[in-house]
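Since every read-out is calculated from the coordinates, none of them should be taken as a lab result. Note that the structure is a prediction, hence the values are computed from the model and not measured. Cβ atoms are built from the backbone, for glycine too; each structure is taken alone.
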Structure P
């Protein structure tokens, strides 16, 4: 589980990625995992749900309003991430490992006429990392 918590005193809005099928499918592709394996090699694995390898229709922004003090929790599986740089489609856990979740904030990017108001919203912009999870397997 990954919890995004608004620790500020102000409400904010997050763009977590893309939504398909009028919001029935939500893909938080602005979430990544920085993975360091037992040999000390670090690489970035980006979210990529393999159930949806392509898009044949409309995409919307995956918008999450987050009130001050509130938390939004995502349930993510390690097999939903891949490393574009090394073309690895799985994270192999053996020995001492480290995982750090990353989020890259962005404004609304989709230009769908019926959701034009998204472009007017103030989104949280910036990069943030979670605490590092260290474990031995």
Structure Q
């Protein structure tokens, strides 16, 4: 957690993070026995878009190189989701996979508490010359 690259990657977001560290996956799962968990894996039976996410769900990803243990996946198989991939491709890297699945869960929740539109400074729709040829 002290790696400068990790701190740089989350530079704008650290003030919003409530970080808790667990020594291993078993400790995390034991600490959250009442939580509803969704497990992301290349071995999952359903696409991440087919799952209905709830606001308090935990989405659990495994190690980038090994994924989640198959013994765990066998126990929770009905709550496992995957990102569809080409058969000749292995998987997305972990940060991209997290972004894809997380934003689907947020989309299903209506992007609650997220800013949904931006404003381009100095742009006035009526005076946009490119509108004439679009």
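Summary table below
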read-out	value
Per volume of the Cα convex hull per residue in Å³, for residues 28-83 alone, the highest-valued of structures P, Q	P
Test item: semi-axes √(5λ) of the Cα gyration tensor in Å calculated as 28, 19, 11, pick one of P, Q	P
Distance in nm of label points 7 Å out along Cα→Cβ at positions 60 and 100 - structure with the largest value, from P, Q	P
Which of P, Q yields 13, 37, 35, 13, 1, 0 [P(r) over Cα pairs in 10 Å bins from 0, in percent, for residues 44-115 alone, calculated]	P
Structure responsible for 0, with helix-only ellipticity at 222 nm (-39500 (n - 2.57) for each DSSP H run of 4 or more, over all residues; to 500) calculated and labels P, Q on offer	P
Highest-scoring label, criterion being relative contact order in percent (Cα under 8 Å, 6 or more apart), among P, Q	P
Top of P, Q by FRET efficiency 1/(1 + (r/R0)^6) of positions 20 and 68 (r between Cβ atoms, R0 = 25 Å, to 0.05), largest first	Q
